Structure I
Amino acid sequence: MNCCHKFFGTLGSKLKADIIHELKDKELSVTELANILQEERSKVSHALLILKTCSFVIPKKEGRKQIYSINKETILPLLHLAETHIKKYCKRCITR
């Protein structure tokens, strides 16, 4: 069974892609992400739940807060590969 569509579908919204982009270089809480992305906290929480289900992001407890980071083992290298591909081949992405 080919589950690639489910895997890539996990990033199927701008909000989820923006969250991944923000977590690329630093760990952030839901509130911090909501402020940076200027989104409702509940929308960010829902998107993080989906990303967490597939381990795109990793939560950790810090007091009463959940702090999220990107999965550095698999998702971060995948992002770097996607960025390389976009810069080299993807005329549609570069012209935007």
Structure II
Amino acid sequence: MPKEITNDELAAMIKRGFDDAASKSDIKRLDERIAILETKTEDGFRHVNARLSTIEGDISDIRKHFVYRDEFEDLMARVKYLETKLSIESGK
């Protein structure tokens, strides 16, 4: 048979529940910490975005001066042909 709970025991159980619950000041401190973390996260993303923009610009500059291997090999073959025709010794 289950034990009957007295009013004092019930009051003590309810008090323990309220003691374990977060207070308004706990929630306010938690909100402040979340706001700080959000600010740091936003700052971090802004920094990463700025770095990515710089990298994109650098890659764009590299592509402007980039020569594909097949184009380079074709050019080297043409130069070799001209050197042979003109009897020029290659620098290699």
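Coordinate-derived values only; no laboratory data. If you're wondering where the values come from, they're calculated on a predicted model, not measured in any experiment. Cβ atoms are built from the backbone, for glycine too; each structure is taken alone.
Numbers for the structure displayed
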{"read-out": "Value 2.6, calculated as distance in nm of label points 7 Å out along Cα→Cβ at positions 66 and 82, assigned to which of I, II", "value": "II"}
{"read-out": "Among I, II, structure where helix-only ellipticity at 222 nm (-39500 (n - 2.57) for each DSSP H run of 4 or more, over all residues; to 500) as derived comes to -27500", "value": "II"}
{"read-out": "Comparison of I, II by FRET efficiency 1/(1 + (r/R0)^6) of positions 18 and 58 (r between Cβ atoms, R0 = 35 Å, to 0.05) - largest value held by", "value": "I"}
{"read-out": "Mean count of other Cβ atoms within 10 Å over residues 34-41 - structure with the largest value, from I, II", "value": "I"}
{"read-out": "Label whose coordinates, when distance in nm of label points 7 Å out along Cα→Cβ at positions 2 and 42 is calculated, return 5.1 (choices I, II)", "value": "II"}
{"read-out": "Cα Rg over 2.2 N^0.38 Å from the coordinates reads 3.05; which among I, II", "value": "II"}
